[in-house]
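S.K.: Structures given as structure tokens follow.
Each reported figure results from applying straightforward, stated rules to the coordinates on display, with no laboratory input. Since we're looking at a predicted model, the values are computed, not measured. Cβ atoms are built from the backbone, for glycine too; each structure is taken alone.
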Structure I
Amino acid sequence: MQLTVIFPVLGILLMLFSTSSLPPFVVALIYSEPEVNLFIYTFTLTMAAGFSLWFPLRNLRIQMRNRDGFVVTVLLWIVLSAVGALPLLMMESPSLSITDAFFESLSGLTTTGATILTGIDELPKSILFYRQQLQWLGGMGIIVLAVAILPMLGIGGMQLYRTETPGPVKDRKLTPRIKETAKVLWSIYVGLTIICALAYWLAGMSVFDAISHSFSTVAIGGFSTHDASIEYFDSNTIQSVAIVFMLISGVNFALHFVVWREKSLLQYFQDPEFKFYLLILSLVIAVTVPVLYFSETLGLVDSFSNGIFEVVSVATTTGYSSTGFSTWPTFLPLLLFLTSFIGGCSGSTAGGMKVIRILLIFKQGMRELRRLVHPNAIFAIKFGDKSVNHRVSEAVWGFFSAYIILFVIMFLALLATGLDLETAFSTLASCMNNLGPALGEATKNYQSLPDTAKWILGFAMLLGRLEIFTLIVLFTPTFWRY
């Protein structure tokens with residue numbers, strides 16, 4: 001581990017992050033809110049901290065190694081979550097503890113959407129905008145943005161990109177240069193956000209709500225400017241806009257780029273992960289809508305509109321709410337939670353284990369069944385028309401095993417804090433999959449949970465955002481030995 005590399009990188013990223021205080025500062029000025037001072041303080045403190053880390057080592061030109069990339073990635077999310085908590089910690093009402101402010105900030109940056117706040121409708125506009133912006137910055141990953149800038153400063157970014165980009169296949173680049181790759185990803189991300197905001201505005205949202213919700217929709221975050229979430233607007237048109245952009249944002253952004261480059265929508269349907277993604281959503285919708293209707297929970301139209309909306313929202317790990325699926329009949333709440341374990345596609349802003357991993361596990365299961373019938377035959381696992389390397393298959397099973405083991409350990413830890421089974425399971429699943437909504441005591445928000453439980457769930461959010469291995473590798477003796 002090279003501290004002479006890590007410190008200046010963190011310093012640069014902190015200075016970049018300090019500028020995130022400027023948009024909510026402008027919002028506070030527009031609405032004449034006293035919170036304008038909070039963002040001045042936050043900007044000054046963050047810029048000063050970043051400058052003090054970068055300036056003494058600014059002239060060094062040392063190549064970052066893979067190990068340094070892991071450390072920077074984890075430290076960055078922790079440090080930015082702490083810095084991001086400052087405005088929430090300093091605001092007068094509601095008064096938040098350090099635990100609650102950090103939890104809210106971490107939930108925003110990891111795009112989890114689990115909140116401890118109540119009375120969201122009454123919060124200052126600048127604070128509401130700031131929360132939404134945290135999710136937007138965390139959506140694609142602040143590090144991917146930094147990758148486009150760090151090479152200009154003499155610091156290589158490929159190691160950061162590998163540790164940040166989600167999914168089992170991480171080294172595929174869209175362009176020959178990593179800086180250009182990051183720019184491509186962010187161009188798509190920003191473009192989708194602008195189109196989404198315009199669509200929300202045309203559907204009936206105010207300009208403020210449209211921009212704010214476009215941030216959390218494209219980021220697959222789920223924060224809203226209202227306690228009732230999307231239900232507040234009582235509009236099927238707005239729900240439809242949300243469904244479209246949640247679906248789009250749950251797709252691999254590299255695939256979006258290929259479609260744009262080739263000028264052909266057929267590229268989507270040539271991708272096995274995309275087709276499996278649509279298949280999962282279609283099957284869950286096909287179960288959910290009839291159950292809602294025939295159980296007389298909702299009318300025919302509402303069963304379709306709210307059923308499809310909630311399935312897409314939970315399956316993509318966005319976490320918006322239209323009716324509150326926790327009160328739905330029979331097995332539906334559990335079914336929706338189970339879909340969040342799958343999540344969106346690799347390379348998307350969604351959480352969960354990712355569709356590609358579930359697809360590969362399914363294919364491996366089918367291969368074992370065929371081996372029972374033909375024990376001497378050799379069957380290759382194919383993804384599209386290409387055979388999957390056995391190392392990728394092993395990595396997928398390793399990820400799945402680590403996920404289950406860590407889930408069980410944290411589940412038991414949450415039970416030890418006094419939570420009941422339903423609350424412990426749902427909050428952990430929600431945070432580890434970066435979903436947000438939960439059941440039991442956390443149906444409305446996470447405010448009533450013990451502080452110890454919130455720290456455990458914060459760790460689960462970080463695990464989910466960094467896809468397990470990037471974080472737990474730091475706890476292995478081998479990592480620090482050489």
Structure II
Amino acid sequence: MKKLPVLGIIGFFCVLFSLSVIPPALVSLWYGDGEANHFALSFVVIFVLGLALWLPARGRLSDFKRRDGFIIVTLFWVVLSLLSAIPLALSPHFNFVDAFFEAVSGFTTTGATVIIGLDQLPPSILFYRGELQWLGGMGLIVLAVAMMPVLGIGGMQLYKAEAPGPMKEDKLKPRLAQTARTLWLIYTGLTLACALSYWFAGMNLFDAIVHSFATISTGGFSTHDASFGFFNSPLIDAIGIVFMLAGGINFAVHYYALAGFTLRPYWRDTEVRAFLVIIVVAVVVIAFVLWLLGTYEHPYDAMINSVFEVVSVITSTGFGTADFSSWPSFLPVMLIFMSFIGGCGGSTAGGIKVSRVLLLLKYGTREIHYLIHPHARRPLRIGKQIMSHRVNEAISGFFSVYVVTFALLTLVMMAAGLDQVSAFAAIATCMNNLGPGLGEVAVTFSSVSDFGKMIGSLAMLLGRLEIFTMLVMLTPAFWHD
């Protein structure tokens with residue numbers, strides 16, 4: 001491992017991240033909420049620490065090996081989660097554990113919170129929470145990769161370790177920096193369109209900006225305890241649904257749609273098509289059950305609430321027009337199970353990803369076929385693309401490790417004091433980067449012990465980095481030259 005260059009690039013990320021503390025400081029000054037000094041001090045600490053790590057390595061940075069990429073990405077998320085907690089920890093509204101949990105939840109776009117009383121929180125902190133989700137959504141590393149040519153650094157290994165989804169070799173542009181810049185242009189454009197849509201639909205400008213951050217990043221931090229229910233506007237709900245879907249779809253598909261000025265890539269893409277079909281089926285089932293059991297008297301109310309909640313959950317956003325944990329029968333558990341599916345690969349959504357689920361199902365049906373025709377040869381495909389044996393093994397391995405990790409963390413969360421349902425939901429919502437859960441964590445993690453919150457923070461980081469990026473460093477072989 002190149003220790004000095006690795007620390008140097010972490011320092012570069014810290015310097016870059018320190019700039020993100022400036023906007024909430026300006027918001028604090030504008031509203032006079034008393035948090036400006038905390039953000040100013042945080043900027044100085046993060047910036048100076050970043051310089052201290054970067055300057056000794058300046059001029060010695062070079063292309064990183066695959067192992068260095070995993071180390072940098074893991075350190076990036078852990079170190080920047082700690083640093084992003086500083087402004088919150090300095091505020092009288094948080095202790096350190098709560099500040100760290102909130103920062104990790106924001107940065108990983110989970111949306112779980114320890115806060116009760118969002119409507120009374122200082123505007124600058126509300127803005128900062130939303131900004132953290134927006135930066136974490138596409139990943140600061142992808143932004144940094146776009147700037148690597150300025151430093152003379154190749155970023156492919158960082159991109160492979162950071163990018164979500166099972167097929168990480170695909171690039172939109174021949175050069176990786178061009179790919180990163182293209183992704184961020186699309187991401188920023190969608191955020192701007194979302195904010196303007198919210199504003200024109202009736203949100204005030206502050207709410208529109210913060211909710212656009214949390215919508216496109218599929219993060220779900222709101223400025224109100226009632227989330228989208230606060231606005232009581234079908235138009236705002238509809239805008240939220242459209243842009244949550246945009247955040248949950250592979251950004252490469254957005255690129256091809258924009259480049260060709262056509263909607264055809266969305267339907268031609270097998271993963272997106274499956275994603276939309278799952279949503280439609282779930283909406284029909286949930287709306288029918290809600291209406292049948294009398295939760296909503298009018299079918300329209302059952303339909304609009306089910307559409308919003310299904311899209312919010314499967315994209316791992318976590319916004320709400322209703323408290324789905326109080327819905328009758330099997331519906332709350334069904335929605336939690338949907339969060340395991342998640343959005344498309346290459347999106348900001350969490351979960352296992354639709355492409356992996358599709359391949360697992362195809363793998364299962366192929367094995368059944370082999371029982372009947374043991375000498376047949378039947379390759380796995382997504383659309384017209386034949387999956388290599390290596391991809392099949394990687395997806396099977398990911399699912400196995402995911403299930404084992406989930407089970408172990410659920411047991412640990414039960415040891416932290418939660419009942420079985422709450423522990424299951426807490427780890428599900430954290431690992432799938434969803435936010436709301438069931439039982440004790442249906443709305444907030446405020447009642448969870450400090451130990452439980454740290455376990456939840458670990459689960460959020462594992463989910464955001466898709467487990468292997470962190471776990472690979474626990475193997476002795478990783479550290480052998």
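S.K.: Looking at FRET efficiency 1/(1 + (r/R0)^6) of positions 292 and 444 (r between Cβ atoms, R0 = 25 Å, to 0.05), point out which structure of I, II has the largest value. Mind showing how you got there, number by number?
M.R.: Working: I: 0.70; II: 0.25.
The maximum falls on structure I.
S.K.: With distance in nm of label points 7 Å out along Cα→Cβ at positions 100 and 324 as the yardstick, tell me which of I, II scores highest. Write down the numbers at each step before the final one.
M.R.: On the way: I: 2.1; II: 3.0.
By distance in nm of label points 7 Å out along Cα→Cβ at positions 100 and 324, the leading structure of I, II is II.
S.K.: If distance in nm of label points 7 Å out along Cα→Cβ at positions 132 and 284 computes to 4.1, which of I, II did it come from? Intermediate values should be presented prior to the final figure.
M.R.: On the way: I: 2.5; II: 4.1.
Attributed to the structure labelled II.
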